[in-house]
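*Asks:* Please go over the structures that come below.
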Structure P
């Protein structure tokens, strides 16, 4: 499977992009299009092209295409950047700062749609305990997060997310504080609107 081209590498939310390549599918249900942690809605597909709506939470990075029937990923050559229509930047249009309790010793952060509900969730490593922290995005009009600690087996420093097993859901990888070569990988076994992580595997 391979991605040859993308019609645009900068677009507004809900704009439709065309991805050309080979090894796709006539059945959109067999495909996922990932905008660096958030899935786009597929409008139409064939073995050679995909039409997909840009999600509002798309992040800067390469666009990933997953063929779930083949368990294969392919990525765009260029990096996509979300844009917005409107006038000049007006700092007066930003609301006041909103703060959330993050717990002690929060270190690194990573962002992805962990529960596939279209909202960007956050995960954080903890240098002072044997857990990572998951901030599930519950925002509607106001920004809100539900915080949960998940066991990883050691104090952690760096954290990252990505679909490691080809099921279209991002896993979480954390590194052990002190850099002695240990990682913990937490498999994402959740469903839409609910994130869930299986037992961590260390290596």
Structure Q
């Protein structure tokens, strides 16, 4: 018997990962790999959760924020919102399992174009690409729309809903979990490359005027 699925709400803001955590001269391999392990464990837990999950997105949702939203079952965004994995623009390669998650969501060809161009599509394009499921006019419309979607799902018995979701997502979720240590090692290699360090150094200098450094 599956446990009942609960409605869980919370205000979570994410502008992505802190670039300082990925700037090799300011960190270490051990810290980076532990950081990546913790992040990836959270993402895979959300992706394959028995709970129904809805991401409500107000405005821009780049990089790490985007992958968190893609791990959810349903995504709702404001009309002026945008979302994407824009790491390439900052001189970084997109993490392996993030690439695959994007491709599983919108298709391989579309994912290639979005990732290689560091695109941040706006709401209508995101809807066409199936990267989001709903668009609302105002931020205050987000939560009611999310509750409406969750209410529909919670009418279904868990005995059917949970194993079906796990069947659809389980194989990729397991490969992702199995690859966390390897990917953490690859992330360290990537951010420790001289060209990547130089690129992030320039980004951090541009942001030193007070803007927060997020990826």
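*Asks:* Out of P, Q, which structure matches 0 when helix-only ellipticity at 222 nm (-39500 (n - 2.57) for each DSSP H run of 4 or more, over all residues; to 500) is calculated?
*Replies:* Value 0 for helix-only ellipticity at 222 nm (-39500 (n - 2.57) for each DSSP H run of 4 or more, over all residues; to 500) corresponds to P out of P, Q.
*Asks:* Further question: If distance in nm of label points 7 Å out along Cα→Cβ at positions 115 and 155 is computed to be 3.1, which of P, Q is the source?
*Replies:* P
*Asks:* Can you say which of P, Q returns 138 when volume of the Cα convex hull per residue in Å³ is computed?
*Replies:* P
*Asks:* Compute relative contact order in percent (Cα under 8 Å, 6 or more apart) for each of P, Q and report the one that scores greatest.
*Replies:* Going through P, Q one by one, relative contact order in percent (Cα under 8 Å, 6 or more apart) is largest in Q.
*Asks:* Quick check on the output: 19.6 is mean count of other Cβ atoms within 10 Å over residues 123-130, derived from one of P, Q. Which one produced it?
*Replies:* Structure P accounts for this read-out.
Readers should treat all values here as calculations from the given coordinates under stated rules, not as data from a laboratory. Please read these numbers as outputs of a predicted model, since none were measured by experiment. Cβ atoms are built from the backbone, for glycine too; each structure is taken alone.
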